[in-house]
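Got some structures for you, see below.
Computed from the coordinates by the stated procedures, all read-outs in this text should not be read as laboratory data. Just so we're clear, the structure is a prediction, and the values are computed from it rather than from any experiment. Cβ atoms are built from the backbone, for glycine too; each structure is taken alone.
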Structure I
Amino acid sequence: MSDKLKKTGRLPGDPTREQLIERMIRVDQAGEYGAVRIYAGQLSVLGESKSGPVIKHMAEQEEEHLSQFNDLVAARRVRPTALMPVWHLAGFALGAGTALLGEKAAMACTVAIEEVIDEHYAAQVEKLGDEDADLRETFEKFRAEELQHRDTGLEHGAEQAPGYEPLTAAIKAGSRLAIWLSERI
């Protein structure tokens, strides 16, 4: 084993710590943008329904998250993902599409995405370790709020949505792909 590998633990081609943090900020900005768009789509269909205020509250939290990541992108001079136009359309379509299937399907969408985001933020916190405490605290705070969204979705009947298992499996797969792409592109 080379001395460099022993010191850094990095293999050739692995991102540097700085690149890793840039990827984290880039993908999280994209994810929060996508969440804002999903809730916009849901609100376009369900805004006047009994679940409208619940969705609006979650959307407001996502807007706060996005604002903080926009600030981080600017402050740390991180290149945003080039896929923002895709997430603009795809997020709204996913939100509106699940809302058209009914309130429970919209909540199932929230549950699926938030479960993936929980895993995602947890992995980021672990990678950061004790370094960059401010960024780690931001990830932990947002992770807790995303888990509240998941719980809200479950409390509002997500698991009773028709086709809950295949619907959430498809949304989770799409979310994981969006994360992978947004980190890199």
Structure II
Amino acid sequence: MPINAITADITQLHVDAIVNAANPTLLGGRGVDGAIHRAAGPSLLEACRALPECSPGVRCPTGEARITPGFALPARYVIHTVGPIWHGGNHAEARMLEYCYRNAMRLLREYRLHTIAFPAISCGVYGYPAALAAGVAVATLRDELDEDSSIDVSLCCFNDTMRASCQRALDEAGT
């Protein structure tokens, strides 16, 4: 099963799509969201502003995904998804995180793309515990890849600690 965990700058990856751990406005933010917006250039912000709002200020609700071109990024596309904020684990956080991965993969298939890199969705300022998030990511992606093993998935981690959490989840899943 083509899932691997890497430590890298997601904005430098030559893949069909990178996933942006965005906020609901899709107008940039901190962490990976800000890094992707800076690296893609101002056209990404313009493309995000052009996406319709589903409610005031919200272009992408938690668990959903939207796609834009990658502009100045080496990746052809950016798939934006909004992960859940961690509230202790009893507020459907795992289900919402699963939806992030499933909806990103749906867009990948819809656009007939084959390589994708995911950041550690919700593990930054949203506070999702790394080991738990990695477990959700690996289980969901394994399930998604059962349908199409021609897709290569990278879990792109911002540091070696996060990469170790992802690798543990992959090892435990036998991937």
Structure III
Amino acid sequence: MVKWVALLRGVNVGGGNRVPMAELRRLCEGLGWTGLRSYIASGNLVFTAEGRAEELAAALRVAMADGMGVDVPVLVLPGEAVRQAAADCPFDPEDGRRVHAFFLMGEVRVDRDLFDSLKATGDALELTPGVAWLHTPGGFGTSKVADRLGRILAGADFTGRNLNTVRKLVEMLDG
């Protein structure tokens, strides 16, 4: 059995796409997944299952749409990919909330000109395999880059987690 991480995009944000984590874990048990652990309410699951990442993601998306009425993009990654992403982080911030990993669900085109026109002092964007890393030392919530990230990273869906969450997911994989 392989350990996986499922990242759900856009759940429990601003009151929309409400997905209680206990209900999500029960739904995943019905898929035959084991060792289910969720982290905070933003759609982070660590679990064990057989299969391929794409098949597991598709199964969860269908089960959520059918069982909860919530249809959101789902990314399932092998645990090792999340460990590698954490190790590849190009930034070493004092505060992990100031760095975000955007896990890419396909190939993106980066509009560097738009990024450069919006960035604040110290903002930086770096790509590693499968992840776009954004450092916003002035805060993500006030960043003009964060507001337009869908235009800066064009061509594919993505889902973001701050560095603290990525590190916690690695701890959960190892625990």
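What to note about this one:
- Value 3, 14, 20, 20, 14, 11, 9, 5, 3, 1, 0, calculated as P(r) over Cα pairs in 5 Å bins from 0, in percent, for residues 10-113 alone, assigned to which of I, II, III: I
- Which entry (I, II, III) yields the derived value 12.5 for mean count of other Cβ atoms within 10 Å over residues 90-97: III
- Which of I, II, III yields 60, 32, 27 [Cα extents along the principal axes in Å, calculated]: I
- Value -12500, calculated as helix-only ellipticity at 222 nm (-39500 (n - 2.57) for each DSSP H run of 4 or more, over all residues; to 500), assigned to which of I, II, III: II
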